[in-house]
Structure 1
């Protein structure tokens, strides 16, 4: 378990005094943002109990982009953060294709990370069985239109960031926040429900990447935290970024003129605590801002550009598939499980075969020289993956983002497969997967990430 005390005694706004290291190299850096708030009502993702379209806007949603490096060598790298539950591989692939055509950006030098807010619009083919019934034709049309518009917005914000590049400096450090709590309640080693498990593993690290102008003013700041964006529950039916949206606003308030980008770590089995009230999301956002301010007031490590970028795809095998009889036994239910079973039976009746593996799961690694390796894992990745990666690579120079590049399902660890429960079984229905993963998936993902890391990071393990 990685536990760090929240700097609760710090004031909400700090005077940021950390000097820019004199040896920080100047490199081209660009930053941009675009408002992605829907223009009208749309079904919200994240919770299956909502039965109507959204009821107004509590907070604007954003996509933000950071472009690092010039056009020489391997070219720039672009990281996009977006206020949504998750971005599907089809959207990432399409944005990458457009950027390659318009700017020459290489696919492995584009990463898209979602905030995983549960109060953003549903997207086409992301958690398609979230609701007991498919959205009606009008609702699906709104979802499809928003999905198309978001693809356009992500392309545009990346191009804007590339066009915004000018000399800047990068540095990074790690702080902490402590509102994430392991949510898997166990009895005799078996999952029995959601709650707070004080003995469960949680990652409270808060890595921070700062972009400054040559005069020392902050232009952009990226941070990530391993926690679900679920302060707000399914009874809340307005557009909102949850704690990640509030953190962006708080950081930008404390750093006037800067753009704050928020990603999420391996927090698929962690919820914010306390939760359920709008004021609690704001408090969690302020906690992130305090943690960031503490990092900026301490010595930070200067960085160069992205010197290494690779992306690979691996297949993650499923456990043995349910039989036709299993599907038939479930098909009569009027909930998501019944809808899922009826859909699987229809596919079998049409002569289709159900997948025996999640194919093409993307794993991506960027390295900033020998100073920092940034890992991007797709889907809802549980904390064990971060703990495992820190055992096979130098934890002092490792930054792990989940919810990146695709939104296929929860990525359960070997430990969770033994314990069972929502992240292992029930959630796979919402995402449209045929069944749980087979044992050993954790090793496949960790090996893929480790193989992409430059040797300097893999050999520096203590």
Structure 2
């Protein structure tokens, strides 16, 4: 049986059960026309209209396979996960050997960070078809997210053995272009699962491994452009040179060239952005574990911030008040390098701390979120904003018009930062001090853009705008290839 999906050609397969004797069933052509209309809406990302069309088809035949499957995918795209799971689960119960359905169910669980449930789906799919590289790739990714790096690397390697290039089909035929994506197993990669969810272009994902020879001509035929996803200059330091050499050999237009990514360590960014008008960048030193007898923080005043190299978020990230406490923190991980960072106070006059995130997409500077908290260590998911109306209203106002907060000089500073960093797609976390200076907290290509915003629905159109801009940037780059 052929499973018709919104990202497949515009034809309809029909899998009806026996008609209900009490129901006047519309002709097959009418049902198929509704599914095709839904697919057309889906391709344009008009998910609400697509859902309406699929539901209309299901009124005629509640067991119409394509309408149900496509409805589930559209529901996932609009974060209606409860109904999405119900539909996919019923499809999987009817067709327990459908690897595609199991994989889609796993992806829905992964979107909600339900890693154990997601892993179960993909492992069941892998048991049915051990040669399905997509299942293996996701198994590796989930184990990576769960912190089992040894198992993740093993599964990534299995996926590469089964299929050197993992193909992600476009949502349409023919695709607008092809992209070759470079990915580093068990290392930090640009998290673009949402940005590349059923785009108009097809993608070929290449898992990079050290000491591996690649067929340059085969790879060159796999994409009009290259998207380098190896994003962390610390954790990816062993593979970024490999990626750079490969990119140079391919000679294709490249998004986020690996050599530019190599310049985004926290200490390198501090030096790179020093001296920009209206910008304060905290002095940042790297304390190397090999320099056990070196002065930990020469010429830096306490309090200081300290974190292990290669980490993001708030874990293992502390404000330290004196040298003894700093030495004790570093001693917890004697084999690990640490960043020691000047603490710049950015508390607002009302006593709250505000951290703004912008995403740079080509020449555009786009707002992504505002996190408001009572502590200097502010992370959107941990602020408690979900229960505070005024905080959500302030974030919404920022997203609608950042110029109410960021003046022309701030935008000039952001553009200057973009020019110095020289990347095509990256993010910045920043704040404003009481003098109105822009304080840079972090600049890199590892920042997450996601669609899990059911608790903050006002964010959805702004996140979608970033995805649209990302797609347009890739299209323009491919068109010029």
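Derivation of every value follows stated rules applied to the coordinates shown; laboratory data play no part. Since this is a predicted model, take the numbers as computed values, not measurements. Cβ atoms are built from the backbone, for glycine too; each structure is taken alone.
I have 11 for relative contact order in percent (Cα under 8 Å, 6 or more apart), calculated from one of the structures 1, 2. Which structure is it? Working shown, then result.
Working: 1: 20; 2: 11.
This figure was derived from 2.
Which of the displayed structures (1, 2) returns the greatest value of FRET efficiency 1/(1 + (r/R0)^6) of positions 38 and 126 (r between Cβ atoms, R0 = 35 Å, to 0.05) on calculation?
1
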Here helix-only ellipticity at 222 nm (-39500 (n - 2.57) for each DSSP H run of 4 or more, over all residues; to 500) was calculated and came to -9000; which of the structures 1, 2 was it taken from? 1
Taking percent of Cα pairs over 34 Å apart as the quantity of interest, name the structure among 1, 2 where it is greatest. 2
If you rank structures 1, 2 by mean projected area of the Cα convex hull in nm², for residues 222-397 alone, which sits at the top with the largest value? 1
Of the structures labelled 1, 2, which one yields 1.2 when distance in nm of label points 7 Å out along Cα→Cβ at positions 254 and 422 is computed from its coordinates? 2
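When Cα extents along the principal axes in Å, for residues 150-237 alone is calculated, the result is 38, 27, 22; to which of the structures 1, 2 does this value belong?
Details: 1: 57, 32, 21; 2: 38, 27, 22.
It must be structure 2, since only it matches.
Figure out for me which of the structures 1, 2 the number 0.95 belongs to, where FRET efficiency 1/(1 + (r/R0)^6) of positions 174 and 454 (r between Cβ atoms, R0 = 35 Å, to 0.05) was derived from the coordinates. The partial results should precede the final answer.
Working: 1: 0.95; 2: 0.50.
The value was obtained from structure 1.
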